[in-house]
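Throughout, read-outs are computed from the coordinates displayed, never taken from laboratory work. Treat the numbers as computed from the prediction; the structure is a model and nothing was measured. Cβ atoms are built from the backbone, for glycine too; each structure is taken alone.
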Structure 1
Amino acid sequence: MKLLEPGNCRVDVAAGRLDGASNRYEKLFSDLAGLYEDERAFRALLEEKGSSVAYEVTDFKPSANPGDMIIGVTRMEPGRVGREFYMTRGHIHARPNRPEMYYGERGRGVMLLESPAGEIRTVEITPRAMCYVPPYWIHRSVNVGDEPLVMTFAYPADSGQDYDIIAKVGGMRSRIVTDGKGGWMAVDNAAYRPRPQALVDSIMAMKD
């Protein structure tokens, strides 16, 4: 077996990027149709910022081998659509028994987590705070501050992402919105539809 070579990447906190990354992708505001509850506010946002970057991910992926790891940086713009804070699309891992770690570098965020059965958890992310996303949890990053949210992350290289698990049920069960006092709160998503029990059982039974 040929050993992989050690690597070195630098987190550029100001730019919100991983120097030495092997991959980069971005999501424009125009890519986020269907995420927000206030369609009128989202259409207004598209007219103003539709071709602007909502969030960007740079990562270093040595291989896709089981046992290897992907490391990277996410940078999210601050702002709101109506009462709802800017967020990522969110996902569960295609191999759902894989965990993930996020480390706050700049800004103020919330990791919104949902179990396949619809249980909700929230974890605040601030500089030097570490968020552990356990296996089997759907997760979405939300920027609840007034500056870019920058986070370092790491997860197993063979995890993969499944975005449809959120889209197919009308979004996550909760939305992160302003509390009107400079903070945030989680509220019910009226469009949410619970997943069939057979689907929940099949996800929770996945081991590979």
Structure 2
Amino acid sequence: MRRFRSNITVQIGLIILVLACFAGAQTDLAELKMIIPDIELDIRYATTHNFVGQVLYPSARCFLVRDAAIALKDVQADLKTKGYKLKVFDGYRPLSVQWRMWAIMPNPSFVADPKTGSRHNKGYAVDLTLISIDGDSVEMPTPYDDFTEKASRSYQNLPESALKNRQLLEDTMKAHGFTGMSSEWWHFDYQGYQDKPNLDIPIDQVLE
């Protein structure tokens, strides 16, 4: 009987630990609009205007881990001194959504294999672009989620203004702890993601 009670106690303790870790993961995600009130959002996966042609998120809210959101606030402040600001297409992405994307585009150059997960699933990746401080579009290499060679950071056969804007975005993001993905000019990872877990908390269930 004592051994049975001991096993039950251990199991309950493990359940509590898992729940605590889950809750901790939830509370570490911060809503971008709460951190950066003037950030422009164009959350494509909350619409059908995306490469899968399906609504994947129940709402157009956007989350990152808190440190990344605060760093992005610094990026925004930096860019505003130069006459620009940010428009965000995607941030934290539930792992279940990653599986849906992979079923349609199983190409690891553009969609991370959900077996290992994406930095988006950790809340450490953000897809974004530059816009003018008045909210107008500026020339960039391609539209968002363009799966051609033109989306690569190394592609040079572009108008001078697109090259200049791409470099400004990359330099400013890098100065605040973000690293760009080679195949997608719009994708940036925040430092420290390597040992963080993939999350599958639905967008409308993320807790602050």
Structure 3
Amino acid sequence: MPERQRKIIVGVTGASGAIYALHTIRALLNHGVEVHLVISDYGAYVVETETDFRLKGTSLIDAFREKYPDTKLTGEIVRYSNKDLAASISSGSFRTDGMVVVPCTMKTLAGIAQGITGNLIERAADVTLKEGRRLVLVPRETPLNKIHLKNLLAAADAGAHILPAMPAFYQKPKTIEELADFVAGRILALFGIDANLFEPWEK
């Protein structure tokens, strides 16, 4: 019997660090994952402001193939509006392997930590937690105030994995792309996917 294609929800919000989202999605597609993608309005704004990636004018999978021509992208992308609370991923009956929010704004973090489901990203995260699936939050803010810290703790207590966008430097990265790959690789590792995006630490 063929193995079921993995389905992972990716939420992209309006924090700086759109490159982390693009590298995570590329890595998931490269491993044949069906990516269920939700991008907030400001998430889309940041993607187009910080990168040369365009979300309009072509299919997203074609846009990824154009941006990363040397990468074999065997997965698929299903995109939803962040306003569509009737989307399939808003129900626990729709099976997925979990969700990552990358980058994760402090507003989105607050909504998830407090169980507020005002948009599809927050609702899908809430469903991921209630179904006992893996939820990875990649906060990108500095410095952090006590409200942020309390919300991070509340989300972790609820079962979320907190993976700050903090790339390592022991592998002596030479480009921003390598830094983004490190974070993407750590995200995929939490889903049990060995992406081989960076050299592991060896003494």
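Which of 1, 2, 3 yields 19.1, 77 for Rg and Dmax of the Cα atoms in Å, as computed? Of the options listed, only 2 reproduces it. Could you tell me which structure in 1, 2, 3 was used to calculate distance in nm of label points 7 Å out along Cα→Cβ at positions 85 and 117 as 3.3? This figure was derived from 2.
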